[in-house]
Structure 1
C-alpha cells in the first residue's frame, strides 16, 4: 500500500466510530481498574489490621482519595457523554476526552500507585497496560481530529501502534482502490 493512501486510511480509522468505541472502552476499563484497585487496597487494610503501609502508600492513598478518584469519576462520566455525541457524529467531546487522557500524565505527577503493590501483581500490570493502550489511542484520535499529524509520523507503528493493512482496506470509500 502506498504511503499516501495508508496515511489517508489511518486517519479515517482513527476518526471512525469503531475506533472511538474501542478507545472509550479502554478508557473506561483503565479508570475502573484504578478505582477498583483503590477499593481493594482499602478492603485489604480493613481485613488486615496489623498491616502497616509505607509512607508512600499512605501518601498515594490520600492523593488518590482527594484528587485521582474524583477526577476518574468525572472522566468516566465524560466518556459516556463523549460516546453519545460521537454516535451523532460530533467529535468535540471525544477530542476533549482524548486531551484529558493526554493531560492525565501531567496531572498525575507525583502520584503513584504504591498501594497497588500489596495487591495481586496482575492488577497493577493491567492498570499500566491499559494506561499505555488508552494513551496511544487518545493520541491517535486527538492528532487526527485536530490535523496535527506530520505526514510520515502517522505511518510509524512505534507512534500509532500496530498497523494492519488488511484492516485498513475497510476504510476505503466507494470507488477507491489501492
Structure 2
C-alpha cells in the first residue's frame, strides 16, 4: 500500500513537471512578458490576459475540475478518489498543453468578438491546473446540486465580468455572434 501511494505521489509530481517542460519547449514564458507578476488579473488587458497567477478564467478551470470529478466518478465509480484525482490532474495538464498550441490560440483569436489570447504564461498554466484540482476537490466534497449551482454562479460571474466564459466562448468558436 505504501509503495503504491509513493508511486501515485511521484506521478502527481511528474504531471506538472511534464506540463512545465512541454510549455517551455513550446516557447511559453515563465511569467508575464510585461515584467509584472500579480496574484490576480481582474481586467481584460491584452498584455496580461492569461499571464498572471489567477484571472477570471481561473474560475472556469474550477468548473472544469468539478466536471472532471463528476465524469470520472460516473465512468470509474469503483476507482479510489486518489486515482480519479490523478486522472483529473493529468486531464487538466493535457488540456493546458493543448490550449497553448499555436493552432488552438489561432482558433480562439479567429473570432473578432473574443478577447485577444496570446497563450498562457507557465505560471498561469500551472495555476489553471491547480484551480482545476480545487474544482475536483469541491466535486468530491459537495453534493451534486451544489456543484450545479456553483458552476452556474461561476459561469455567470465570468460572463458578466469579462463578457466571456465557457458558453460564450464555445458559441464564438462555433461562429455565433454573441455580442
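Laboratory data are not the source of any read-out in this text; all were calculated from the coordinates shown. Bear in mind the structure is a predicted one, so any value in this text is a computation, not a measurement. Cβ atoms are built from the backbone, for glycine too; each structure is taken alone.
A few remarks follow.
- Structures 1, 2 were shown, and relative contact order in percent (Cα under 8 Å, 6 or more apart) at 38 was computed from 1.
- FRET efficiency 1/(1 + (r/R0)^6) of positions 80 and 168 (r between Cβ atoms, R0 = 30 Å, to 0.05) from the coordinates reads 0.25; which among 1, 2: 2
- Among candidates 1, 2, the computation of mean count of other Cβ atoms within 10 Å over residues 88-95 that gave 21.5 used structure 2.
- When distance in nm of label points 7 Å out along Cα→Cβ at positions 40 and 104 is calculated for each of 1, 2, the greatest value falls to 2.
- If Cα Rg over 2.2 N^0.38 Å is computed and equals 1.21, the structure in 1, 2: 1
- Among 1, 2, which structure scores highest (criterion: distance in nm of label points 7 Å out along Cα→Cβ at positions 64 and 136): 1
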